[in-house]
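The structures come next, written out as structure tokens.
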Structure I
Amino acid sequence: MQDPAITTAEEESASPALVPREGWVVMHLFYQIDYATWQLLGSDVQRQAKTELAKLVQEIRANENTQLLTFSMVSPKADIGFMLLTPDLHLANAFEKRLSLALGPEILSPSYSYLSMTEKSEYTTSEDQYRAQLIAEEGLAEGSSELEEKVVEFNDRMKKYLQHRLYPNLPEWPIICFYPMNKRRSGEDNWYSLSFDQRKELMGGHAKLGRQWAGKILQLITGSTGIDDAEWGVSLFAHDIIDVKEIVYKMRFDEVSARYGEFGEFYIGLQLSLDELFQRLAL
């Protein structure tokens, strides 16, 4: 029998599910806490409010293919942050409204939010392209066992890569950095006036540089063209803040960033359990 405290997708939204053909909905939600109003609440009311938020977090996480990460935000830009991934836009909308009210109607005020979707890169190398590359660059013969073994290995890698891009399982790494970004459209530096082959070559070099931080940085690029102010959202997970600083700095010298990249505000959060979060936020 289902736990009555757990809300199913059908119960959460009376409207039909709005699940995209591919990928998940992603929301970054950052709030300021009104401590003056919080202090006016009695200890019993505060305790109940924290219990309600804890129940809501558990309820959200119990939904299929749904992840909710909780952060203490570093610097006064925001106090508390959430990163929500779920397939259904109705559920994302309903959960966002409830999170905003979870500690009480006047406690959390939004300081920043960002809506995007997981997506695969249009510059991903196909099997046929990789096969042709092996023949041209490594001199492997068509139909040879060595060629076929490399193609099988490539397909396994790409399956894992596309799974992470579209349906990621985000880590419990302590640091998250989030920022929105655009590709520039300005005179000679118009990304969208380049041919596909030019863009693919540039992005290939950009990705190769980023792989230097494999194991130190886990990156999730989500698309937001037409659904929020920028074109992409970038979420970087790390164990050491210096790795975030270094990857962003060094990749800005790459042509993709130096000529064509435009960046929004940066937000740093520390991923904490709810108990730790309440203590950190002095709630």
Structure II
Amino acid sequence: MTEPNPAAPAPLFGASDIRRLAGEIGVRPTKTLGQNFVIDGNTIRRIVSAAGIAANETVLEVGPGLGSLTLGLLDAAAAVVAVEIDPVLAAKLPATVAEWRPAAVGNFHLVEADAMKVTDLPVEPTSLVANLPYNVAVPVVLHLLEHFPSLQHGLVMVQDEVADRLAAGPGSKTYGVPSVKAAWYSQMRKAGVIGMNVFWPAPKIHSGLVAFTRREPPATSATRQQVFAVIDAAFAQRRKTLRAALSGWAGGGAEAERCLLAAGVDPTARGEVIDIAAFARIAEAKEAGA
């Protein structure tokens, strides 16, 4: 008889496990909720490793689904709080954790809710690690960073194109509203690409990993809402100069030019070439001249 290897990693789901669990509760992944379940244990280990989770951390997971990533997070962190919108999946998760990670049952907290509306959790998370539905990835990330300042770092898996947008810097062709608003809260970077065949069902596009580290927003007397209003206006007509794009926001082209010059920004520049600090200065200039 072969003795068990005490150093062997704890088991994670494979494709047959995922399909069995889904079959037990009559679940078929839906496009409406953007459900693509990870069926490869090595991919889970890669995500958990790249997230850099410390053993004393509490991880926030959004959309745990059948629990593929949840198990890997429970192995690495002190606690996991999972937010799941699907009531059928949410009802199954505690039993799955009890079966696969019985020693970690007390470290698992389940919240059945829409992540876009969550503003309170039973434990304070320090890290966000999630396989996010493609259709709501950006608003979910921004919402969680806004409402949970305890989140100091994280790693999210999103559509590869969205990953590029979140991590883009000024001057990049993918730099836009998601890039600038994310930069208000954190430093974001692309951390890898995930293939299609590690999911069930397999999506038609690759996924990207985006890592982030919390930082203080730019020093400004303008509020976040005021700065974000400038960002929205600047990219609503991204081919136009900032003077033209911000004229509606400012109440006229002359006022837009005044705000831009006061902020040290060239009125003939376009939004995709300036950083979050410049957007904050523009918002502050308007408020100062109001």
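Any read-out appearing in this document is the output of simple, stated calculations on the displayed coordinates, not a laboratory observation. Only a predicted model underlies this, so the values are computations on that prediction, with no experimental measurement involved. Cβ atoms are built from the backbone, for glycine too; each structure is taken alone.
With FRET efficiency 1/(1 + (r/R0)^6) of positions 111 and 247 (r between Cβ atoms, R0 = 25 Å, to 0.05) as the yardstick, tell me which of I, II scores highest.
Top value of FRET efficiency 1/(1 + (r/R0)^6) of positions 111 and 247 (r between Cβ atoms, R0 = 25 Å, to 0.05) goes to structure I.
Between structures I, II, where is mean count of other Cβ atoms within 10 Å over residues 39-46 highest?
II
Ranked on relative contact order in percent (Cα under 8 Å, 6 or more apart), which label among I, II comes first with the largest value?
I
Give the label, chosen from I, II, of the structure having the highest value of distance in nm of label points 7 Å out along Cα→Cβ at positions 15 and 71.
Result for distance in nm of label points 7 Å out along Cα→Cβ at positions 15 and 71 over I, II: largest is I.
Given a value of 0.90 for FRET efficiency 1/(1 + (r/R0)^6) of positions 79 and 175 (r between Cβ atoms, R0 = 25 Å, to 0.05), calculated from one of I, II, which structure does it belong to?
I
Looking at mean count of other Cβ atoms within 10 Å over residues 191-198, point out which structure of I, II has the largest value.
Largest calculated value belongs to II.
Quick one: semi-axes √(5λ) of the Cα gyration tensor in Å came out at 41, 18, 16 when computed from one of I, II, so which one is it?
Derived from II, not from the others.
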